[in-house]
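Read the figures in this text as sums done on the coordinates, not as results from a lab. As the structure is a computational prediction, the values presented were derived from the model and not from experiment. Cβ atoms are built from the backbone, for glycine too; each structure is taken alone.
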Structure P
Amino acid sequence: MTYVAKEMKRLMGKAISNFQMIGDGDRILVAVSGGQDSLSLLWLLRERLKRIPINYNLIALYVNLGFKQGTAKSMKAFFKGNAFDYRIIESRFGPRAHGKENRENPCFLCSRLRRKLIFEKAAELECNKIALGHQKDDFIETFFLNLFFAGSLDTIQPMQELFNGRLSIIRPLCLLNKDIIKRYADQMGFPEIDSGCPTARSSKRAQIRSLLLGLYQTNRKIRGNIFNAVQGMAILNSRR
């Protein structure tokens, strides 16, 4: 086992344990976007079952946003080729969010529509957990997005209970940097299936990411310092 694979398993296991994300008998819907983060999450959650004394069920869900042909076919090949239980849903969320009436913030509407559908599918499949592939950099970027563009100090949380505890969102990759996940995914040969979103590289998130990368290059401690502060803020907000 490579160092990268060991670190992926160690840090994901630490996050799951620290935040008590998964229990025996859980039914977990893993929202797969086609990126290497969520594919790595799906793979490692199944691999983890071989090493722990509890059991849980996984169902992979891919929502095709409708930007281009072939993405659903590619995801089906990955799921089927690796014997995952899966569901694929076709949508037109992407083009709708980029329509004339919604030019100002297409990412917000697209994300909201996809999230609502994922919640509905979790209820239909009787899943009590939804696993998302957000990693450490996503936590930091989301904090600054909310700060700069919404005037809010809110950010995503490692684990978040919804609907009076009937459903929980878990983010088991929260302690991992994006670069180590990419190294792992490349070693494993995972594909990276591009949704075809026309604004992915020019979105507000991309602008924040570029700004942060410039800061990280000046001091290697900055990323960790920001994440620790953001995580503390998320814990405080969750207790309100």
Structure Q
Amino acid sequence: MFILKPYIFNRFPELIFGFSTIISENAQPPFYFNLSFSVGDDKIIVEKNRKDFFEQIGLSDNSISFQRQIHSDIIKTVDNSGDCGQSDALITNKKGLGLAVIIADCTPIFIYDYKNQVIASVHAGWRGTAQNILGKTLNKLLKEFNSKPENLNVYVGPSISQNNYEVGEEVAEKFEKKYLIKRDKKYLLDVSGVNYDILLESGIPKVQIQRSALCTFEYSGLFHSYRRDGNLSGRSIGVIAMRN
């Protein structure tokens, strides 16, 4: 099993993090190492995959908070595992509780406030990004947990790159020109770039942000991509937790 671990969290031994890929010894096409129940994969296989993945990073599969991602700006503060309903960002200060984001092209963002011991996970596709879900999550962290930007360390995970993310004019007009490249009658949109700038503009020091350059669409041997594989695409999970 191949799991990504960002260097930005390396200096925090109290933090658990893992981002799954399509690679695992028994993974079979078309879904490979898939961690989502909603893509048509065999439920028993997905359950085993989840169990194996969470155990590998040091969590149990019944210690994870999942959200039903709906491309919204809904943010939930949680203290329980399992299905936490519809949202696209989760926050907790509870130790031993993992916050999951399910990914197959959208931008996943993981936040750690080391001073106040708070974590957050954000799922930002173009819709969530247009609604400023990340900025709203940072606001909620500040208001409810006194999480100041200078105390946050952030990982912006693998997602579809601008070169491979074509959108129509109706989507493009929701974003500033600097995040767009015009191609024929379409536009290429940099969703990860928009979110990266939101982090910087909020006052988080650049050295405390790691933005993955890995493109989910391009690296077909490593990542699931809905834009590339359509209904045959599995899903990755990124999860962040604080040790008990």
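Below, the figures for the structure above:
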read-out: Origin of the value 17.5, where mean count of other Cβ atoms within 10 Å over residues 155-162 was derived from one of P, Q; value: P
read-out: Structure responsible for 5, 21, 28, 16, 12, 11, 6, 1, with P(r) over Cα pairs in 5 Å bins from 0, in percent, for residues 163-210 alone calculated and labels P, Q on offer; value: Q
read-out: Winner on distance in nm of label points 7 Å out along Cα→Cβ at positions 115 and 227 once structures P, Q are ranked, highest first; value: Q
read-out: Value 6.1, calculated as mean projected area of the Cα convex hull in nm², for residues 35-106 alone, assigned to which of P, Q; value: P
read-out: Volume of the Cα convex hull per residue in Å³, for residues 3-138 alone derived as 125 - corresponding label from P, Q; value: P
read-out: Of the structures P, Q, the one that -16000 was derived from, the read-out being helix-only ellipticity at 222 nm (-39500 (n - 2.57) for each DSSP H run of 4 or more, over all residues; to 500); value: P
read-out: Given 13.5 for mean projected area of the Cα convex hull in nm², calculated: source structure among P, Q; value: P
